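A short reminder: the numbers here are calculations on the coordinates, not readings from a lab. What you are looking at is a predicted structure, and each value in this text was computed from that prediction instead of being measured. Cβ atoms are built from the backbone, for glycine too; each structure is taken alone.
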Structure P
Amino acid sequence: MPGYNTHRIFNYSLFIASAALLYVWKIPVVNLKLLVFIAGFYIGTDFITPDLDTDSTAIKRWGRLKILWLPYKWTFRHGQSSHNIVYGAVVRILYISTILLGAYYLLFNSLPQAMFSSIYVFIFLAGIITANALHVMLDSLF
């Protein structure tokens, strides 16, 4: 399987190539939705990757917060369900969202209501899922 930097180079190369094609085709793309997608793509490429179930560079990027991923690491075997194109990304997103929203609720005694109805949440998640899908596709080539 390719290493962490190979995945990053692959994802960002495809992203840059896509942006270049949009520019060449003169398709206007500078807007908030694209920026939200880019943020999700970055998070999906560098932080919420299918390799969080191993002692990878991705989990080390979390620093002291990598402890949050220990139950995930103990539950999932590398290369199995964590490397499913959609299911793996959705499980990781639900896992970390549950922890973050739980912490938010403990701190503020409520959940952010406006966040759940926003189209930007779905665009952000699409960026994460796209980055994860590229990771899994590259793994399947090797």
Structure Q
Amino acid sequence: METKFQNIELAFDYVSSAQRFMNTAYISKSTGKIYYQSEMYDSDELPEDIDVTDDYIEIPHKNDLDLGQHLVWQFVDIEIPDQNDKIRGFFSRRGAYSNYKSFLEEIGLLEKWYKFENNKTKEVLQEWCKNNRIEIAG
């Protein structure tokens, strides 16, 4: 069964919107249905066979796909390699992403960062789908 990529993106965003294991989502490869679980909010009832069949796959958290600092360094290497030391300084203390984004805004690259991050996330998530034999519609 094919699943709309947009639905997988929504589930990925849901899982990644909180600390790891706070929100989880599972997709059925045979039906394309996505089940949502949360430690804080209402959750879907999971199928009884979710643990005994390989039909269900847990949607990854962004940290599972190395979409954190790895993307930052890719972007810095492409767009502002001369600012590498400054950016490393941001990531050596608390508030790293906030400081990084504020700096990008100051130099007019924040929108370019968001586009880069979004495109790379889609690429990696599509590859994850392919590797897990999840058929994408359209």
Work out relative contact order in percent (Cα under 8 Å, 6 or more apart) for each of structures P, Q, then name the structure with the largest result. P
With helix-only ellipticity at 222 nm (-39500 (n - 2.57) for each DSSP H run of 4 or more, over all residues; to 500) derived from the coordinates and found to be -21500, which of P, Q does the value describe? P
Comparison of P, Q by mean count of other Cβ atoms within 10 Å over residues 27-34 - largest value held by: Q
Value 25, 23, 12 of semi-axes √(5λ) of the Cα gyration tensor in Å was derived from the coordinates of, among P, Q, structure P
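To test your reading of the models, identify which of P, Q gives 1.1 for distance in nm of label points 7 Å out along Cα→Cβ at positions 67 and 99 when calculated.
P
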For structures P, Q, calculate distance in nm of label points 7 Å out along Cα→Cβ at positions 35 and 51 and state which one comes out highest. P
Out of P, Q, which has the highest value for mean count of other Cβ atoms within 10 Å over residues 59-66? Q
